[in-house]
Structure P
Amino acid sequence: MKRFCRYIRYAGMLFRYALALLIGIFARHTPAYRDLWLFAERGYDAQDNAFFLFQFVRQKHPEIHAAYLIGRECPDYGNIIRLGKAIEPGSFSHYLAFACAKVKISTHIMGYSPHMYLFTKLDSHRLVPGRKVFLQHGILFNHIPTLYYPRIRVNLFVCSAEREYQAILDHYGHPQGVVQPIGLCRYDHLFQEHTEKRQILILPTWRAALRDCSREAFQASAYFHFFDSLLRHPQMAEFLEQYHYTLLAQLHPEMQRFAACFSSVHPRIKIQATNTQNVQQLLLESKLLITDYSSIFFDFAYLGKPLAYYAFDEAYFFATHYQRGYFDLEEDGFGPVCRNPDEVLQFIKERLADNMRVPALYRARAKGFFPPRRTDHCSRTVSAIRALL
């Protein structure tokens with residue numbers, strides 16, 4: 001029955017898309033859709049590279065006809081409306097914009113489409129017109145065969161670091177000139193003037209195997225056990241009190257429905273289960289990061305701040321979620337790899353006692369990995385898109 005309902009839903013989407021393509025023959029010459037650049041992340045947020053590029057285009061290139069895909073109920077909707085035009089996901093205006101847009105720009109593959117999976121399949125058969133730009137959600141360090149050509153067909157695939165760029169060139173098979181080492185648009189704003197808090201940030205990624213599980217199955221998982229044990233560790237509250245710090249645990253969007261499973265045991269520990277606070281702002285205001293395998297650790301290391309990897313289920317993660325890529329956490333990482341709560345607490349204790357300085361080994365690794373700092377990633381991206389046209 002679920003499969004039947006899914007096929008009915010797909011059929012409805014295909015009908016609306018076919019109608020949009022037909023109407024689009026005429027609509028693309030109207031002011032609403034002429035020479036449109038369509039921006040998106042996932043349809044419900046505006047905090048990532050697509051937002052920063054859209055902001056840059058609206059402020060520096062008002063001659064570009066730009067629109068952003070985001071729902072009215074989304075926390076970031078107001079930020080888009082202040083800049084320019086918003087399109088409601090799933091509306092017929094969305095289908096028309098998708099069919100007519102000269103350039104489609106997203107941090108996620110087909111993030112600008114009515115349905116990522118269905119339209120990725122259509123695009124593999126060359127049934128999606130227009131130029132397609134993959135800004136990336138972060139620096140790619142795992143091996144992800146779903147991004148191989150021709151499974152995806154993009155005209156611009158943005159990379160940031162030399163090792164990332166070479167790995168994608170060597171293994172992903174995209175035509176010459178598609179993969180370009182331009183850098184992430186959000187990096188233009190990482191070194192803006194900001195105020196740091198006495199705050200430790202815990203920012204784990206999600207697990208594919210837990211995405212659709214029950215609450216009972218989630219609470220029985222190692223994922224829940226290890227993070228809950230860390231938050232409830234008696235030394236955690238002790239260190240926070242001693243050094244007058246707070247701890248913020250930000251759940252991944254795919255895990256936020258399980259927020260009620262976690263409970264804070266101390267007033268200095270906060271579990272955040274929504275996207276109301278900008279992730280980049282959290283990175284800027286925090287002094288130390290604990291993550292597992294989230295690529296957000298690249299941003300934090302680029303800022304020159306200390307971090308640790310809480311890799312309690314590394315073998316399981318790379319067997320069920322992503323494949324190992326060119327970057328090994330033990331050999332290449334920008335902080336220690338911790339396997340249990342005690343090791344994480346020891347790292348936190350050492351960094352607190354050392355005024356949050358980054359050990360020399362990890363400073364050297366970061367310096368060798370990242371290209372020289374610059375603040376023109378948005379400008380370079382716009383130039384690369386214009387070259388496609």
Structure Q
Amino acid sequence: MAVSIIPSGPAGQPDISYTPDHSKYLARVKFRRENEKLETTLPLGLPSRLDSGLAWDGNTLSEEYDWNYHLTPEDLKEVDSALQYFKRLGKSLGFVNQETFPLPKLHNTLRDISTEIHNGHGFKVIRGVPVTKYTREENIIIYAGISSHVAPIRGRQDHQHDGKPADVVLAHIKDLTAKVDASNIGAPAYTAEKQVFHTDIGDVIALFALGESAEGGQSYLSSSWKVYNELAATRPDLIRTLAEPWAFDEFGKGLKPFTLRPLLYHQPATGSAPERLIIQYARRSFTGYWGLPRSSDIPPITEAQAEALDALHYTAEKYAVSLDFHQGDIQYANNLSIFHARAGFRDSEEKQRHLVRLWLRDEENAWNTPEALQDRWDRVYKDVTAEKSVFPLEPRIRTASKGEDKPNGTPLE
């Protein structure tokens with residue numbers, strides 16, 4: 001769908017948009033190399049290389065790792081039994097947990113999946129939920145129930161529902177451009193456009209496919225650790241750029257017009273945890289998107305930052321794995337070590353891409369949250385209650401992704 005919104009931004013903002021332009025990227029690389037003295041060393045304390053199963057190459061990953069878990073007939077019977085047990089309790093969906101959705105045999109497998117997500121390759125796909133057998137609400141109960149055994153804590157994705165305060169813990173990812181004016185859409189999750197590599201907010205991102213598109217819409221994952229290794233070896237100056245403070249646009253929804261923080265965080269090994277590296281960003285925070293253009297009253301990003309954004313995307317693309325994501329699949333990804341993206345797609349009357357998303361956390365396996373990200377993590381996970389948790393059954397645009405109103409509050413990605 002073509003959008004005629006003219007982007008605005010602060011004076012001095014580089015020529016960069018949400019959708020990466022490879023020719024502009026190459027031109028910027030050439031210009032900076034010829035006109036700037038680029039740093040040739042990494043910041044003090046950062047590793048020259050990360051050696052871990054989390055630093056994988058998607059082009060060869062299938063040779064060493066099977067990321068699929070296919071639900072067996074026995075598993076499906078247990079899932080159905082857990083669904084019926086929860087329904088008999090008569091509780092609201094916020095009370096779905098390991099006790100109210102019991103999976104005595106499947107539980108250990110799901111705990112192993114959590115370990116794989118946090119300490120192995122960083123992602124896993126559970127396949128085979130028979131979506132057409134169940135109602136929308138039943139499918140969401142099953143999704144929340146299985147997920148509670150992988151990572152029990154559900155995060156807040158919006159702070160209001162139908163105009164009232166609520167812990168909205170489920171988000172729909174669906175093309176709504178036929179129903180919503182483009183000026184009210186500020187995130188690609190609600191379009192059929194390509195979604196570039198990025199991270200969400202929180203520890204574990206779970207996506208459940210209720211429906212698939214008629215064409216396109218492939219899901220891509222890429223190891224941020226592999227991306228780091230490549231840039232550390234070839235462009236240490238960009239690693240320096242990623243580790244410096246950036247002006248994140250709050251799009252009028254925060255207490256301040258922008259916040260300053262790095263994109264990259266390094267955690268040295270301790271007696272209880274291995275060395276870890278975290279890159280957290282969403283490109284639209286620096287370029288704007290449709291109904292949420294970058295604000296005009298905040299600092300522009302620099303040419304180095306513009307190049308770094310493109311370098312992250314194109315390097316991630318180079319090493320990405322494409323997942324054969326179908327109806328009934330649940331994808332779990334470590335948001336702290338993996339970038340994710342999506343191809344553009346086309347829906348039809350019969351086939352429409354429709355995902356639902358949870359932001360999860362598992363205290364048993366959780367990584368330490370960098371201090372600069374703690375406030376954002378608190379917005380997601382702190383004080384979420386079962387009583388106030390809401391699982392919208394129909395797609396809607398989250399407050400943080402709307403371009404129409406800009407209430408003063410705490411934005412979420």
Structure R
Amino acid sequence: MHDIPTGLIHHPYAAPAGFSAPQPGVFKASTVIFPSTAAMRARDWKSRAGYTYGLHGTPTTFMLEERLCTLEGGLQCLLVPSGLAAIANVGLALLRTGDEVLIPDNAYGPNKALAASELAAWGIAHACYDPMNPADLRARMTPRTRLVWMEVPGSVTMEFPDLRALVDAAHAGGAVAALDNTWGAGIAFCPFDFGVDISVHALTKYPSGGGDVLMGSIITRDEALHLRIKGTHMRLGLGVGANDAEAVLRALPSLDLRYRAQDRAARHLARWLRSRGEIVAVLHPALDGAPGHAHWRDACGTADAAAGLFSVVFHERHAPADVDRFCDSLRLFKLGYSWGGPISLVVPYDVPSMRHADVAAWPHRGTLVRFSVGLEAVEDLQADLDAALAAL
């Protein structure tokens with residue numbers, strides 16, 4: 001070829017096969033090149049046997065999907081731009097006008113907000129249930145209930161439910177059981193051992209580990225259910241960037257080490273905070289007496305894993321403004337949402353405004369603060385908390 005642009009675009013050189021390195025290659029594509037029209041017509045976007053278009057998968061995303069299936073014990077995986085996108089994708093795939101979805105009252109707030117806004121506008125009903133009372137879930141099931149969400153534990157108030165009993169109640173009512181497994185991260189327990197149909201995971205948290213990637217996954221074991229969700233995934237045009245997939249692939253080998261290190265530090269700080277007079281409750285499922293501790297022990301005792309997340313309730317003598325001053329006084333714990341990254345985080349919450357009093361009464365009157373423990377030295381984090389408590 002004599003024309004330089006054409007020669008650069010259609011250059012005949014191809015790198016030889018056989019290159020291998022610790023990290024997989026990054027493949028970026030919208031267009032995928034087919035060797036022939038026969039191959040183009042034969043390939044199916046629903047199958048990982050070949051490539052059709054960037055949104056339907058590249059070697060990079062296929063590899064991440066397979067490793068996430070190994071992590072959580074599933075057979076099929078879809079990648080989406082965030083954990084909330086995973087929740088939305090499931091709801092849009094499984095719910096139609098006239099259907100109903102049930103959500104635990106302590107669930108991730110945007111899940112409830114999605115149901116109350118977009119789903120409600122499309123004629124899909126929702127209700128909240130008490131996750132610590134499987135009988136309440138059974139009582140709220142109706143012939144219209146098609147989907148039941150579960151979250152283990154509650155992402156702010158940290159109650160750990162009887163997951164198997166909730167799944168059994170959902171299945172007895174003919175509904176699909178979907179679990180937000182972000183806290184467990186595939187380390188604490190295998191969600192499918194408890195009979196869940198769908199596990200969604202905010203890869204933004206522990207799998208990414210850097211606080212710099214937004215991504216979610218939807219993992220199943222049932223092919224028909226997977227294809228139903230995948231059809232909606234395709235029609236919504238959901239996809240993730242190759243460099244984001246690379247970042248999660250790079251972080252996965254250290255996931256277990258990071259998760260357990262943050263777990264150990266969080267337990268140390270939670271036990272220490274139990275001794276402080278400013279605190280009336282420490283909400284950490286691995287601590288004796290915490291809500292659902294027995295269920296945590298049954299589900300995660302073998303793995304002895306409990307993430308790096310816990311909450312405390314301040315004595316009611318400390319007004320919300322005092323608690324805000326405590327949070328502002330922290331130096332290593334930064335004010336910020338999310339968790340699972342290397343930097344410790346803190347957020348104060350107004351729990352009564354987040355819960356429905358007619359579902360289950362919140363037993364505390366003081367202000368709740370949630371901590372996400374990062375990878376700093378635990379002695380430094382404890383000193384930071386000690387100094388901020390003195391500021392009260």
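Taken together, the values in this text are just the output of simple stated rules run on the coordinates, not laboratory data. What you see is a predicted model, and the numbers here were worked out from it, not measured in a lab. Cβ atoms are built from the backbone, for glycine too; each structure is taken alone.
Which of P, Q, R yields 1.16 for Rg/Rh (Cα atoms, Kirkwood Rh), for residues 27-170 alone, as computed? For Rg/Rh (Cα atoms, Kirkwood Rh), for residues 27-170 alone, the value 1.16 is produced by structure Q. Here volume of the Cα convex hull per residue in Å³, for residues 147-234 alone was derived from just one of the structures P, Q, R, and that gives 105; the source is R. Given a value of 3.9 for distance in nm of label points 7 Å out along Cα→Cβ at positions 51 and 379, calculated from one of P, Q, R, which structure does it belong to? For distance in nm of label points 7 Å out along Cα→Cβ at positions 51 and 379, the value 3.9 is produced by structure Q.
When Cα Rg over 2.2 N^0.38 Å is worked out for each of P, Q, R, structure R gives the greatest result.
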